[in-house]
Structure P
Amino acid sequence: QIDELKNNGVTAAELHRVKAAVIAADVYKRDSVFYQAMQIGQLETMRYPLSLLQSNAARVQAVTSEQVQAVAKKYLLPDQLTLVSLDPQPMTTDQKPAGRPHQH
């Protein structure tokens, strides 16, 4: 899939779906006062203007398939690849969940 991305970019439908998901996630995160404060603090720490918060959706919408393809070609390189292999450990019947049970 990485080679496909590097060679052909993303389809208009894929790009539209991802843009909508990114923008929706940002909108939902803003329901949290903690998240809003964290964003403002990060921008202030890096000396970025607070106006970036208002222009985020427009900047996401401006991303093109060609830009995604260029980034893939630049950063998704074999020598920078990290592979992780997860080896699930068998559970025995006498094991119990860690922590306290949840009460709903």
Structure Q
Amino acid sequence: SAGAGWIAYPEDRPYLFSGTASTTEIRPSDKPRLKTSKAIDIRQAGFLKAPNVFMAINSFNLDHRANHRIKVEATHVTQNSLTWHIDSWGGSVLYDAGVSLLWFSL
């Protein structure tokens, strides 16, 4: 079975921003690797402190001959930047994956 979900918010809501990220920003799909990450600049958001970050997987392409393992997380979160990670482990072969990100301050 499958499911879908979404989060809606007013475009002019202060201190709430969204974006997407993909392993294909770093490497092509035909060069799989277990760990992929990228630091992104969020200074334009004008946060006074490190924001909360929510990440959701929106796409993935894993080899069917191995176990499917995927983990996403944000690290090094400050008011100016964050680093997203899309990782796999063990015998998994992660060709590509994408995430949707929300970063916000309460």
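Readers should treat all values here as calculations from the given coordinates under stated rules, not as data from a laboratory. Keep in mind that what you see is a predicted model, and the values were worked out from it rather than measured. Cβ atoms are built from the backbone, for glycine too; each structure is taken alone.
For the reader, a short list of remarks on this structure follows.
- Origin of the derived value 40 (relative contact order in percent (Cα under 8 Å, 6 or more apart); candidates P, Q): Q
- Computed -18000 for helix-only ellipticity at 222 nm (-39500 (n - 2.57) for each DSSP H run of 4 or more, over all residues; to 500) - originating structure among P, Q: P
- Computing distance in nm of label points 7 Å out along Cα→Cβ at positions 69 and 93 across structures P, Q gives 5.8 for structure P.
- For FRET efficiency 1/(1 + (r/R0)^6) of positions 13 and 29 (r between Cβ atoms, R0 = 30 Å, to 0.05) computed as 0.75, the structure of P, Q it came from: P
- Winner on mean count of other Cβ atoms within 10 Å over residues 21-28 once structures P, Q are ranked, highest first: Q
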